[in-house]
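These are the structures, in structure tokens.
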Structure I
Amino acid sequence: MADSGVFTNIFTLIDDSIINVVIGKAGTLISVLEPLLLSSFSVYLLFLFLSYWNSSIEESIVDFVKRCIAWILILSFSLNIGYYNEYIVPMVMNFGDFLSQKFSGSNTTIDGSLDDMATIVLNGIQETLKEANGISATVLAIIIILLIAISSIIFLIISAGYILLAKVFAGILVVVGPIFIAMALFPATRQYFSAWVNQVVNYALLTFFLNVLMAIFIEFMVGAFGTGYIDLTRGLNIAIGAGIFFVVLLRLPELSSSLAGGLSANGFTQATRSLLNASKAVKGFKSGGKSGGYIGKA
């Protein structure tokens, strides 16, 4: 039995690297943010007290108490590096894995699911090579293995890329988190805090949806591989099935984005289309200019 732990090892190193960078940079950012935030907050309090001047005492007291509770929470998590590292960092970095583990009912992570799928593919390839007797059977086995390997590797690499994207972007959100949490203090900038929360939920949902898709795909692969030699029909079924799941995989970022109200992870495709449309417009303008020149000469 082949056992693959490649993805677990890779993503463990990536997680450690992200955490090491996040802890240091977030603390530095908080130290830079603190004087600016406190001075801005002092000015905001001054205008707030002036607004209470013409209000009734009862309404002003109730409103001020509510605001004080919110201010304490916001300042505690945005300016206190201890609270931030203890509560905010694990929540942002591990929320997707937490949802995935609750879904699977075990401590299996998304990178562990990738290793499970790679193990299933490797075991099937080994069994096929082992039971191939003769030149013709060996050649057919190699063709089947190539079909399975290419389709499975493409799916694994794209899945790993999406997972890496979600982890790195979550780390970036953690680094800039103190700024956006502090923006919740002021009504004019509160929308930026909401946008930050939307992004956190977006990449957590992307990780969760990837885990759900991997669980379905692993179940499909277990049934498709079965035991023993993989003939051409089963090999084609596996390759076509992997292609179908690959199409679903490409739509997951759009699903998580639409639910969380965040930016889609495949936004570079839209950017490419915009550039192509712009280039076509420029070409059309040039051709129109040339035709106009001929008309002028006429």
Structure II
Amino acid sequence: MVKKINNKLDIDFESGIIEKKLLQIVKKNPLINVLKLISVWTIEVDPKSSSKVLSVFKNFPDPVNLQHLKRIQKTTEGKLKVLVSSMELFSNENEVKLRLENESIVYQNLSIHEVPNHCPTIKLLSHDWTQKYWPLLWKGNPNDQILNDMKINVDEIRIFLERISKESLQITEGLPIVTLAAKDSKILAISSDKRSSSQPLEHSIMSCIETITSQQRKNDHDNTEQYLLNDITIYTTHEPCSMCCMALIHSRIQRLIYLEPSIGTGALKQSSGDGYCIHDNKFLNSSYEVLEWIGDEFQVGKVHIDIPV
């Protein structure tokens, strides 16, 4: 893990832009910094009994995630106000009292408290919610660390993007879509779009995946995971469609970098197609990094907005 101050890359953490050329594509939650409150039970205890109280509460099977909240808050009377649980765990006062009595906890002022249901990504906002509602555990914006930990060789990326850009512009028949796969600075495969009326699914990414897996089958007959493309980066001229994005999920690639957004049929950006953001879907069993080259030095052939790439 590299500290931000020691990172040699120029990273705009707020915009998610690396070296002014690579835009991180992630699914953004527009409501993450919008306050939403949930109800919790709190009690006041003597500071001497705080360790016992906390050890008991850690074992409560709360259906609500409260890890973003501090469990203790000091009062002006020298007591400690302790967060017991959400109201989803104990729906009424009698349930809470019975549990506290069973644990032999001495307490005062059992009450309902409104607290934030999540921690915002902005430190100033976290401080504001702490002052108004309940102390939050600020651990920074998790995406900042993701950006900071990325291993990026911009010179190498330029070389591969220039290659697919040139090949795209040279295509005179068919769709000018080109995909390149690389690992450890070496090109493993490069494919263009081969779809036809008889082979409508021969997109460039699908052809590229098939080329690599065919090579793997030849080199290692005993490998039962020949379809996996671990640690491989895919470079492609156009933002891929949902079929290709799902194939890359299945193949377990590390990263995809593309040149041209596919506004009508793309499946990575929230502003493309139906806004699937397939690579960053929490309901799928894997994910991969996606970067869009936002410089204007690499041109590609044009594809109609309604054609899946």
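The numbers here are math on the coordinates, done by the rules we state, and not lab data. Given the structure is predicted, the values throughout are model-derived calculations rather than measurements. Cβ atoms are built from the backbone, for glycine too; each structure is taken alone.
I have -30000 for helix-only ellipticity at 222 nm (-39500 (n - 2.57) for each DSSP H run of 4 or more, over all residues; to 500), calculated from one of the structures I, II. Which structure is it? Here the read-out was taken from I. Looking across I, II, the calculation of relative contact order in percent (Cα under 8 Å, 6 or more apart) that yields 17 traces back to II. Looking across I, II, the calculation of distance in nm of label points 7 Å out along Cα→Cβ at positions 131 and 211 that yields 3.4 traces back to I. Across the set I, II, distance in nm of label points 7 Å out along Cα→Cβ at positions 75 and 219 reaches its highest value in structure II.
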